[in-house]
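A short reminder: the numbers here are calculations on the coordinates, not readings from a lab. Owing to the predicted nature of the structure, the values given are computational and were not obtained by experimental measurement.
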Structure I
Amino acid sequence: MNNTPESSFERCPVCQGSGSLRHLVTIREVPYWRCERCQCTLMDARCRLSPDDEQEVYRLHDNQPEDPGYRRFLNKLAGPLLARLAPGSEGLDFGCGPGPALAMMLREAGMQVRLFDPLFYPNHGALAGQYEFVTCTEVVEHLHHPLETFSLLDRLLKPGGLLGVMTCFQTDDSRFANWHYRRDPTHVVFYREATLQWLADHFGWVLEIPAKDVAIFRKPLSQPPVPGNG
């Protein structure tokens, strides 16, 4: 008897690969899928929270910009990013949440930072510009349409611009079931370093991993066309 569940995805939402998903594991009746093309791990779409329930979880987050511990955590990205930016660079904190601590830290370092968050700072005018840098901390694991959002982030970057992403990289399948990151019900997609490299290759970016769970992508000054999805 075949107990393998049927996937709710027609294509991988990260790479749009067709027929690339295999069942990885089912945990408490929630199936998870591995894409053999980009190596991401996906919660089955039928098991995602409703938008209202998802927002309730987000509103429980209590990340205070003045919290020294939270600042140390964010400095894993802020430090390497600032080392690569010219003084006074203009950027966007995408998905900044209710307490935009990273934007505050970057402003204190002399950067100009605009904010966007679909729930807490729905400033869609900020999405009309282009920036020397975009930050995306603890955001990409929530995305229901990752490739669509990464395409937007690419459009937001000026040539030569930097995209800083912070998310817990998924590394050990044997620990996946008990992994704290998986247990957050709003986390629906998990990235391996290979997944981030696939995204870099797809968009023509250069990828650096300056610290654990931190990726910095550089958009080249001249960029080839993005390849077609398939």
Structure II
Amino acid sequence: MGVTYRRILLKLSGEALMGELSYGVDPAVVHGIAEEVAELVNEGIEVAIVVGGGNIFRGMMGAAAGMERATADYIGMIATVMNAMTLQDALERIGIPTRVQTAIAMQEVAEPYIRRRAIRHLEKGRVVVFGAGSGNPFFTTDTTASLRAAEINAEVLFKATKVDGVYDSDPKKNPDAKRFKSLTYSHVLQQDLKVMDSTAIALCKDNDIPIIVFDLSVRGNIKRAVAGESIGTIVGGFCEVC
């Protein structure tokens, strides 16, 4: 395959692991993601992953229900480690060496996050899955994805979602919603387009890391994105509406 990017960071939401379930993890979906990541690794692509935990626990919802926000966020971070371990298991069952690194120490099940060690794993062809967010409450896993992408010198951040890009309005509610092919960071921030939270966008802008938003449910889309095919929306380049 043609390759545009050699080191990528893939951001997966917890919800992406649910498939059509209302809660938890769909093993078939996780296996499918693992197979797609394996194809990249076997082509020599260095892959790091940040995974959310919204399929198990979402800190904002816990806080809305009366829980202290910091406590709720820590519980959400622990949920991301469960998802990270699930991905590790799926990848290693198909022969892809994988390391989970966590921002909250869990020595019995994962390595602590150490930037240089993470980079070394990538150089050796291992997938690195980052769990426990940034280790700090009040920050999203989108922000963690941008932070880790900058730290490991990723060439691109892929945000794999359930929609095929960024729209000017909710495509589920508005059948006439327009999908953007490209946007600048500034336009996303000014128009509050909800690609990622503003801190995440600003981090990518400051470090010149393009963000590509695409539909994870279409088999082969991760590989197409790595090859530079025009799928979804790219943030960081030419703005078609500015």
(message) Quick check on the output: -7500 is helix-only ellipticity at 222 nm (-39500 (n - 2.57) for each DSSP H run of 4 or more, over all residues; to 500), derived from one of I, II. Which one produced it?
(response) I
(message) Tell me which structure, out of I, II, gives 29, 21, 16 once semi-axes √(5λ) of the Cα gyration tensor in Å is calculated.
(response) I
(message) Comparing relative contact order in percent (Cα under 8 Å, 6 or more apart) across I, II, which structure shows the greatest value?
(response) II
